[in-house]
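Down below are the structures I want you to see.
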Structure P
Amino acid sequence: MQSILNFESLLGHLADTPRRRVAVACPHDSHTVEAVEAALHEGFADFILFGKADIIKALPLMDKYAGRVDVVAIDDTDEAARAAVMAVRLGRADVLMKGMLNTDNLLRAVLNKEHGILPQGNVLTHITAAEIPGRDRLLFFTDAAVIPSPTLPQRVAMVEDIAGVCRAFGIDCPRIALIHCTEKTSPKFPLTLDYGQLKEMAAEGHFGHVIIDGPMDVKVACDPHAGALKGIVSPVDGRADALIMPDIESGNVFYKTLTGFVGALTAGMLVGTSAPVVLPSRGDSTRAKLCSLAMACLTATDR
């Protein structure tokens, strides 16, 4: 499989793969509906829509894509979230998507110990893919939305998950950079000691075929000239495919900087769950939501 370098290539790739089934909780807002209709048009997903039947059945897409959209009539928001999660849990859907409900409402259903979709021992984290102007391929990073200050076991899970996403995009040996403001491991920055252990685990083959190095700053990770100017020799060599952020603050600031000042198009999803969860922001464009759906459908596994 050739590497998928941008979102247009992702949509083209999905056109030749089996359609995934997406459970959407409360698709009552125009942006969610537009994303669902765009995915139906692109042909990579079918849908089960959980919510208010009078709103959903009045949508033009119901006639236009008859046979590819099922409706489960539920007026209560929390009940719709639980039902959508249960559809994924029972294997009736491959991907979960949030519509017009609070993130907390959906996550309560996702994380429910008895009926949720986070297997015991798994780590819930968020992975973003960014298409950045001037860059010749996608850049993946974690975590911008879920884990405030990752522990070492959480960082291990983050590396495992982002390496898996990279491989789904056709990157056989992901180059993963461990991000910080310094290039030196130091007790002054305890998380850099975690980075040292992650590199040892990588050398022992724990993460499969990957290249991992750090700590390093984002510029050294993504620009070969920056490392050369600093005299830094690294196997990542300024060509990182993925970044492990030190904490949620840096991850979120990086995300907002890319979208707010650089004009990057991003897609994102929650992983660690038994199926990908598309958790779009209210500010996301229809295109961003479509790309998040496509990313989730690409990485969803047969269960």
Structure Q
Amino acid sequence: MVQAPDGGAALNGANPAFGASPGVVITGGTRGIGYGLAKAFLAAGARVVISGRDAAVVQAAVASLQAGAGGAQVSERVFGQACDARNWGDMQALWNFAEAELGAVDIWINNAGLGQPQTDLEGLEPGLIAAIFDTNCSGALYGCKAAMQGMKKRGRGAIYNLEGLGSSGGLIRGMTAYGASKRALAYIVDSVALEARGTGIIVGALRPGMTATDLIVGEYRGKPDEWAKVRRIFNILSDTVETIAPPLVERMLRNRRNGARIVWLTGFKVAMRFMTAPFAKRSIYPETL
């Protein structure tokens, strides 16, 4: 490891196009994996802009990141902007804000996403179906568009999209809308990566696997019987944000390959966890929600 200019830990072997303190934008960065990625990027010496739909929530998250990292130097490296990923004008404004605050956006992460309760399609409200696709697909397209057209002007940069259940074609009953949106996102990643060839821009995806966030457990609150059925499997497959985020950030900073998918929960890891489950108890989630 080498030291970033203000004392943060920079990575040996990091993509030189990003410099010692890359500028990073994370949509949906006020909580969960987005917040964890912001925290890990700051620890690596990056300058970070996070966004979310609620301005007050964004500013609270910025203050929390500043307090968690400590020091005036960190407060000068983290910023926030309200942005509804479903709105193109908001997304373009986020790019403009980030360029002004960071000097240059080196890495753009489309993390803003919306989940669904596990239920058959007939039980989903039409408005929720529309919101899922607006956020997970249109939001990613808007983010890719804003970042691509900005990064092309300087001939470098990296764009990553948060894939999830459905991206690789797996099926789970009751997750039709969410899974379909993430399957579509996988196509978006591949297609935009194709457009990025020869431009100096990297387009890829992050697959963090099952992350212990409210997106996972929220649907089981108030349903103790259902939670009891899934908790054991969730404990085997899940990891905390604090475990997942730092290695994802390290691999993003090192990656130089367009079209790359950075995967945390690989098939090998899944197999090993199930094999060792009787002997190595993992307790990621509480017994009751």
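The numbers here are math on the coordinates, done by the rules we state, and not lab data. Please read all numbers here as calculations on a predicted model, not as lab measurements. Cβ atoms are built from the backbone, for glycine too; each structure is taken alone.
Given a value of 52, 41, 38 for Cα extents along the principal axes in Å, point me to the structure among P, Q it was derived from.
Q
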**Parent structure of the calculated result 2.2, given that distance in nm of label points 7 Å out along Cα→Cβ at positions 114 and 234 is the read-out and P, Q the choices** = Q
**Structure responsible for -14000, with helix-only ellipticity at 222 nm (-39500 (n - 2.57) for each DSSP H run of 4 or more, over all residues; to 500) calculated and labels P, Q on offer** = Q
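For which of the structures P, Q does the calculation of relative contact order in percent (Cα under 8 Å, 6 or more apart) return 22? Provide the component values of the computation, followed by the final result.
Working: P: 22; Q: 17.
Of the options listed, only P reproduces it.
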**Which entry (P, Q) yields the derived value -0.29, -0.36, -0.61, -1.44 for log10 I(q)/I(0) by the Debye sum over Cα atoms at q = 0.09, 0.10, 0.13, 0.20 Å⁻¹, for residues 106-273 alone** = P
**Asked** Of the structures labelled P, Q, which one yields 2.1 when distance in nm of label points 7 Å out along Cα→Cβ at positions 210 and 242 is computed from its coordinates?
**Response** Q
